[in-house]
Structure formats: structure tokens, C-alpha cells
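Structures follow.
Every read-out reported here was derived from the displayed coordinates using simple, explicitly stated rules and does not represent laboratory data. Predicted model, so just to flag it, every value in this text is computed and none were measured. Cβ atoms are built from the backbone, for glycine too; each structure is taken alone.
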Structure 1
């Protein structure tokens, strides 16, 4: 194994923001942490071609080559056109499976595949807001990316990676980004008091230097529950809950409701609320641009949940419909943005503390991470990390290698959720029983054979 080689890549000129000095960051953009992902392929990444594709991508997304700054309570990304580090490491004597365990999207540790953090400060310092690492194994190539959340949410990052992939392949990008962000007014005190109860994720904050210890403490004695729902399981669940056709329910509503009842059958204290991290880009309103580069997200809580599965699914659906009302959403974002700005200006960051009766859902099922495939569409896989108590993370399932051929898992979903260790075996037993009885209706023996071993943890 050779030592990593580091090169720095700057944007091609002129960038789409030529003539501007900075991109402003409203309060709702101030998620001050990095997101770490890894893309994997059966093929080699040509490093020089990757550098050129990255330079073209940064020409469209020049804020990614900037520096995070704050002064007098105002936050912005200075457009410095700085070089982004790209590490390249040769591990051709090892197999990809020496790091990645199985094909689960959520992995326990991806740190060997990620670029090392820089010593420089991120805020008012020179640290890069995006870092890359290309690791070449005997059988696969991995592309690790560390992305600072102030640059944008999961949709923004996925579009950035898809643009990078398309430039690498010599294909024109699909998305044309805009950096014009809506500035919400300062909320009236009465509006703030009405909406604060709907924002439990913003109730708890700590100084930045205490957060790591707080998260480590919160994750003590947790196990990561993983399971795979195939397309026929999801449709069977949906059919069961939609039998009387009273109102629309999405597959995701039904999946969430099932997980809540799964927990409730295994605990003495039931789950009484669900919160959904939602992308609001599809809401038609003057304050939302669907192609904006930023954090167009809200966390949507339900009221107190009923006990039966269909009622839970209905409560989840009603909460999403309510929170996507244009007037409601504008006031919600106004209050959330103001609170986030005040918190970070006080030198603190939000702590997503789990509560014993709340399931937090952050679904990426609508995002096709594997579309950033760099010319290897069949074998393109995606991995990330992160687990906390009752934090449900559904993703599209990665393709599987079967008899030397990559097979897509159309419509199947991987879930990951942190649970108390003493509960994990009980939950796995209940899942296995439900799949053998309530949800078991495979379309063919062939599909069963292809997916053999999918329940292994």
C-alpha cells in the first residue's frame, strides 16, 4: 500500500459567479458539519480526467471552492476559487471488502476511504469545504467525498456529484444551479411561539467543542438495525394499509408506520411522534427555487400518534401535507432560519438528541446516488455512515454481484436505525416473523435466489 498522493484542483475560469465576492448564507443554511459519502465502481478512475472534470464542476459550483466566513453576525462563503484536495491511494494488493462490509448503504466506518481532515479552521479559516479521495483496490475503485453541509443539502450534493460524473464521461450536465437564496423576514414573537413546538430538532444546542462528546455518549450501547425491504414487500404493505382506499398513502408512509409498530411491539413505552426530514423543493412558492444550491429542508413532526398502523401512516401523510402548505411553510422557515442564525451566532450547534418516544426519519429513497456512476452504471454503489437511537434512514438498495453479473435491486429499500442493543435481537426476530407471514409474497424463485443472504447482518 502506497502513501496517498494529494493534488489540488481549482475551478475553471470564468465561473458562473464571476464578479461576485461571496454567496450569502441565510440561517436555514447553517448546518455546520461535514457529510461523508463513498461511491464505488468496478473500474478505474483516470485521475487526470477526474481533475479536469472537477475543475469544470467547480466552474458551475464555485462556492464549493470557497471559504466559510462570518462577521458581525452575517455568514457567507467567500468565493476564493481555492484548490480542493484530491487524494489518490493505491491499495491494489487488497480487496474492496477489506473496508466495506456487505452491500449495505450504511456502513460502520468509512474513514480509510475519506480524505484526512485539514488542520486549518473551517470557519474564518482556510480549510476546504469539499475533500476527495480516490482509492484503487484489486477489485474496485472508491471515490470518497467530504462535503460541508453549508454548501447544500443531500439533493444539492447529489446533483454536484452527478455533474462531476457527467463531465468525467464527456457528457453535458443536466442541472443548471442558481445561488439566489430567499431571505426570510424576522418573525413576529407570536409566530415564533406558535411554531417552536413544531421544531423539537432545534430545542437542544451545545458549544461546538462539546458536540462530539455528546454524540458519543448518546450512541453508547446502541446497535445498528439493518434490514432490506424488497419491492413486493413494500407493495404488499401498502396494499394492506390502503385496502379501503380512504385517502392517499405513499409507500414511505406505510414503511414508517410499520417500523413504528415494530418498535411498539418491543417496548413498554410506545413511540408517540414521528419527525420527517423533508425536501421542500417541489412546493410551488415565490420563496423556493427548485434548482437552488442550498438547504431546502424542513423537519416535519406529527401530532400524537394513534396505536394502529394505518392510523400512524395517515398521521405521517397528514403532517407532510400540512407542512407543505405555502403559507405554513413560509412561516415555518422564517422561524427556523431565525433560530438557527441566533444559535450559531451564540457559538453553539444543534444536537439531534433522541427522545424515547420519537422516531426521526431521514429518507434518501427519492435520491439516486448511484446515478453518479462515472461510466460504470451497472456496478455503481453508494455508502455512507451515521446511526443514532430511533433515527430511521431508508436508502435505495445497492446492486448485487451474482454469478459475475451486477444485478439491480429495482424498488428495494435498505433501512438502518440505531436501537438499544438489548432490543436488537428481539426486533430482528419480529422482522423475520413478519416477513415469513404478513409480508411474504415473492414474485418468483429466481428473485429469491438472487437476494439470498440479504438478511445477514
Structure 2
């Protein structure tokens, strides 16, 4: 047999390997093929190809493994049990950028399914190599590696801490400063995943300088990036007053309010969550929102501020009082009543008023509403008085001397209505003669009695 014929055998073998691995990688993109591939023992056939002498065959074998492992946890576990991870980790450090991206994809696919599988990646020493790859010159490698780190960190605090201990956070913050939007987005997502688990992990992210860079990206036009940025800031802010204040101090207001009007539903949701996470700790932040409500010229910003103030005020009576003492309620009422306000601003203002009133027990802020509020708002005001007055003797006396009790008697309520029930509850807090005294027409009745009174003479 000639040398040519001998070499043909090897060429045919190489072509067969190439065709096999390319076909498997293609078949693995369709879920209906997965079970058949699995039953045919595809894992054991792909494993030796990871060490193939032909780089393209290696890379395609890794890609096929990633697609299979991504499909379900059984196949991901087969990758772990097949002792494939150590080879991937070794090659991740040594091979070219195409192989690195494919290997990182396998680790990402395995790590996403469960804490146990993510821990298997950690146990094989992958984190140090992944973190080294965060400094790779190729953005695609950094993106693939970042995604793998995120799928490890998201499961629990221990795994997130392992990612932190490997030195990932400073490099992730460098990644969010890169020009590639996809890399920024995934890096922000991993920072969010890390920050979620505990105040200590969130503090680690903050100490590395993440907040300032994240805050600058709130106005980025890319919706997917904004989602992750807002999520990361929320996960930081949720843990404590100090962390929430650090987020606020990055001057996210009023910028974050514009996100409440974003076309993307998830941007709106994440912006709402961020405001809620800040507001739940402390009412500090309310003055900034009140200034936006009063001074911003655009109706959509005012509407966002109104919504945010409503979210703050509905949290606790203390939050509602913090909103009320900034003189926000009259501003909201005027915006609701103004014909010049947009429909959205009117709706948001009304909802905010309702939310704040239903929690507010600070009566001096409520009393002006007895005189100015339209009927559909008035019932909430009277309702709050009916809740507070039965339990506060000082407030009951003040309500009489300020003219509040007199004003309540002047309200025309439908018999049997909720408003009438509230008025009855208030009246039941006072002696019957006091209520009669402040009722409309009572002075006329007294004068009639004077006119008809016959003095007793001796």
C-alpha cells in the first residue's frame, strides 16, 4: 500500500470525526434530539474528542457538550461524572479564544442547574482559571466567562463568596466599563447575583466601587442593560439603611424616575423595585422626590415622582408621615385636580394620595383635606380620622378646637355609605350634645328655643 493510500485512511478518519462532531453539535440544538443522543451514549463518544489533535474538532466537541449540558441537569451531571470538567479547566487556561469561549459555555451550562453542580465546578478549581480569563483581550471570552461566574454565584451565599474570594469583583467592575453592551450587561447581572445574598457580599461589591459605575448606566438606551443595572442597585440597597443611602448618594434621583416610564416592562419593574428597596429602610429620600414633584417641568417626571411617593407612603405610618410633613399631599391634590395635568399624572397623583392617606395617622397633615378634597378623596381622609380619634384623647380635643368636628358634621354622605360609617365612628368618640352643638342648624335651633322660651317669673 502506497504512502498516499495510508494517509487517505487518516484523512478519512479525520473527516469522519469532523463530520460526527459537527452533526452532534447541530443535533444538540434541537430539544427533540436530546434523548436519542443521550441514549446513544453521546457523552462517552465526545469525551475523547476533547483531546483531539485537530483544534476545530476539540472546539466543536466542547460546544456540543455545552449544548447537551445546557438542556437538563441529567446531562450536566453526566459531564461532571464523566470527569470532563478538569480537562475543560486545564484547556481553558491553555487554548485559544475559540476553545475558551466553548469551555466557558460548558461551565456556564453545568453551573446553572443546581448548587451541587455549581459546587462541582468550584471543587475542580475552575474559579481561579475563570477569573484569569476575565483579563483576556477578547471581549467574547470575557463575556462567556462572566456568564459562567454568574451561574455559579446566583445559587447561594457560599458559592457567591467563593466567586468573590477568587478575586472576581474588581475585574467584573472593569467589565462594566468596557464598550461592549453584552459584556456590560452580563457583568452587571453577576454583580447583582453576588449582592443579592447578604449585606456582607453587597458591601464587597460597594467597596470595589460598583455603585458609581452602575449609576452612570441608568440612562443607557439599551433596555437589557438598564434592567441589570437597576437590579444590581436594588440588590445592594435592600440590605440596610447604610447601603440604601450609598445608592441614593450616587445621585440616582431623579434619573431613576425616568425609568418608570420606560417602554420596557422589566426596566419599569426593576426601577420600581429599586425605589421600594430604598424607601423601605428610611423615609430619607422623600425630600428629593418632593422636589421633583414640585419643580420638574415635565409631566412624566412628576407622574413618576408621584408614583414613587405613593410607594414610600404606603409602606408604614412613619413613611406616610415623612411624606405628609414635606407638604407633598397638597401638591399631589393640586396636580390631580388641575385640568392642565396629563391623564397619567392625574391617575398617578390620585393613587399616591390614596396610598399615603390610608397609612397616614399624622392628623395635622390630614385636616386641610377635610376642606379641599373632592368626595372620592374625602372618604379616605375621614376614614383615617375614624381610625385614630377613638384611641387618642388629645387628638379628639384638638379635632374639636380646630373646627374639624364641625366640618365633619357638614359633610353630606349617602345613608349607609362607607363615608357615613366613618362619620358615625367619629361622632361616637364624643358626647351626643357636643356632636349636636357642631351640627349644621344647631345654632338656629338654640335661637328658636330662646325665642320660644318663657322665663319663670315670681
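Compare distance in nm of label points 7 Å out along Cα→Cβ at positions 129 and 417 across structures 1, 2 and report the one with the greatest value.
Working: 1: 3.5; 2: 7.4.
If we compare distance in nm of label points 7 Å out along Cα→Cβ at positions 129 and 417 over 1, 2, the biggest value is for 2.
One of 1, 2 was used to compute Cα extents along the principal axes in Å, and the result was 63, 60, 40. Which label is that?
Values: 1: 63, 60, 40; 2: 153, 41, 40.
Considering all the candidates, the number was obtained from 1.
When mean count of other Cβ atoms within 10 Å over residues 249-256 is computed for each of 1, 2, which one produces 21.8? Display every interim value, and only then the final one.
Working: 1: 21.8; 2: 18.0.
It traces back to 1.
For structures 1, 2, which has the highest computed value of relative contact order in percent (Cα under 8 Å, 6 or more apart)?
Working: 1: 21; 2: 6.
The maximum falls on structure 1.
To which of 1, 2 does the computed value -22000 (helix-only ellipticity at 222 nm (-39500 (n - 2.57) for each DSSP H run of 4 or more, over all residues; to 500)) belong?
Working: 1: -9000; 2: -22000.
Value -22000 for helix-only ellipticity at 222 nm (-39500 (n - 2.57) for each DSSP H run of 4 or more, over all residues; to 500) corresponds to 2 out of 1, 2.
Among the shown structures 1, 2, from which was the value 0.40 of FRET efficiency 1/(1 + (r/R0)^6) of positions 81 and 169 (r between Cβ atoms, R0 = 30 Å, to 0.05) calculated? Numbers along the way, then the final one.
Values: 1: 0.75; 2: 0.40.
The value was obtained from structure 2.
Of the structures labelled 1, 2, one was used to calculate FRET efficiency 1/(1 + (r/R0)^6) of positions 185 and 329 (r between Cβ atoms, R0 = 30 Å, to 0.05), giving 1.00. Name it. Spell out each step's value before the answer.
Details: 1: 1.00; 2: 0.15.
The value was obtained from structure 1.
With distance in nm of label points 7 Å out along Cα→Cβ at positions 321 and 353 derived from the coordinates and found to be 3.4, which of 1, 2 does the value describe?
On the way: 1: 3.4; 2: 2.4.
Going through each structure in turn, the value belongs to 1.
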